[in-house]
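S.K.: Heads up, there are several structures right after this.
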Structure 1
Amino acid sequence: MVDGPPAGDPCLFCDIIARRRPGYFVYEDEATVAFLDLYPVSRGHLLVVPRRHVDRLTDLSPADHAPVLRGLIEVCRRVGRLAPDYNVAVNQGAAAGQIVFHLHFHVIPRYGGPSPFGPSPRTPLTGPEAAELVSRLGAA
């Protein structure tokens, strides 16, 4: 089951899933595939990709939530063979660093080096900022 992007809109990951482009696969099930990132942040950096093409996590159908999460969890277990610590990340949108617009999770083994996400200055959240954000995002 590979549901690709709209006709004429090529997707690198759909091509890899369909074996039209090479990939170093380490896991496959009915809903997901996982393959090595060709530009890894660390040794063993994997991408976990749903077979069904969606651009963003919020586009994933409810029926695919559990199967995709099961695949992601299995891949995390396998990454534990390389390193006990790892990051799981998803970039949503160009401003967030998404380059391939097919939902994918990065599973990045950590070997004690600096954060793959780079340092960024952090300032404390103020009460007025928190109130405005809670208002916009919806209270728990």
Structure 2
Amino acid sequence: MATRARGLRISKDIEEEIEREMRLRGTTFSEVATGLLREAIRMRRVPGVVFMEGPAGRRSVLAGTGLDAWEVISTYKSVDGDYERLKRSYEWLSESQLSAALDYYALYPEEIDARIEREEWWTPERVRRELPFTRRGVPGTD
């Protein structure tokens, strides 16, 4: 992705917050500021989606649920795009929460599809092979 230098005036308190994030993440001021701007734009475009930190890094989440957007979209794909079946799969979510996931996917399909692909890579066989400590019982007896 091509980048371009732009002048931007920010207050001292915002600068300090970005520098704090920079130290925590071990990255540059520009990378932190760009990431924050990207997330802010996405949250403004799709109300109901927020970003959270997790073991897999920053991820888009349905606000108030802890449920990743990719999880809802993966389910939606598994029911062949049947919205009624999706609603039954997540009956505790509101219409606006489900809509937020679908709207986010419509705008950012590359992000969601890449995450679904990463998750599908972890088949039960691969988990057993790559993470043998996850097996039950005595090692070597499965």
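S.K.: Can you spot which of 1, 2 the value 5.4 was calculated from, given it is mean projected area of the Cα convex hull in nm², for residues 69-124 alone?
M.R.: Value 5.4 for mean projected area of the Cα convex hull in nm², for residues 69-124 alone corresponds to 1 out of 1, 2.
S.K.: To test your reading of the models, identify which of 1, 2 gives 23 for relative contact order in percent (Cα under 8 Å, 6 or more apart) when calculated.
M.R.: 1
S.K.: Right, something else. Compute distance in nm of label points 7 Å out along Cα→Cβ at positions 53 and 101 for each of 1, 2 and report the one that scores greatest.
M.R.: Values: 1: 1.1; 2: 2.6.
Structure 2 comes out on top.
S.K.: Further, regarding this structure: Of structures 1, 2, which gives 67 when percent of Cα pairs over 18 Å apart is computed from the coordinates?
M.R.: It was calculated from structure 2.
S.K.: Let me ask something else about it. Given structures 1, 2, which gives the highest value for FRET efficiency 1/(1 + (r/R0)^6) of positions 61 and 117 (r between Cβ atoms, R0 = 35 Å, to 0.05)? Mind dumping the intermediate values first?
M.R.: Numbers: 1: 0.75; 2: 1.00.
Answer by largest value of FRET efficiency 1/(1 + (r/R0)^6) of positions 61 and 117 (r between Cβ atoms, R0 = 35 Å, to 0.05): 2.
S.K.: As an exercise: mean count of other Cβ atoms within 10 Å over residues 13-20, calculated from one structure in 1, 2, equals 17.8. Which structure is it?
M.R.: This value belongs to structure 1.
S.K.: Could I ask something else about it? Hey, helix-only ellipticity at 222 nm (-39500 (n - 2.57) for each DSSP H run of 4 or more, over all residues; to 500) derived from one of 1, 2 reads -17500; which structure?
M.R.: 2
Rule-based calculations on the coordinates, nothing more; no lab input. Keep in mind that what you see is a predicted model, and the values were worked out from it rather than measured. Cβ atoms are built from the backbone, for glycine too; each structure is taken alone.
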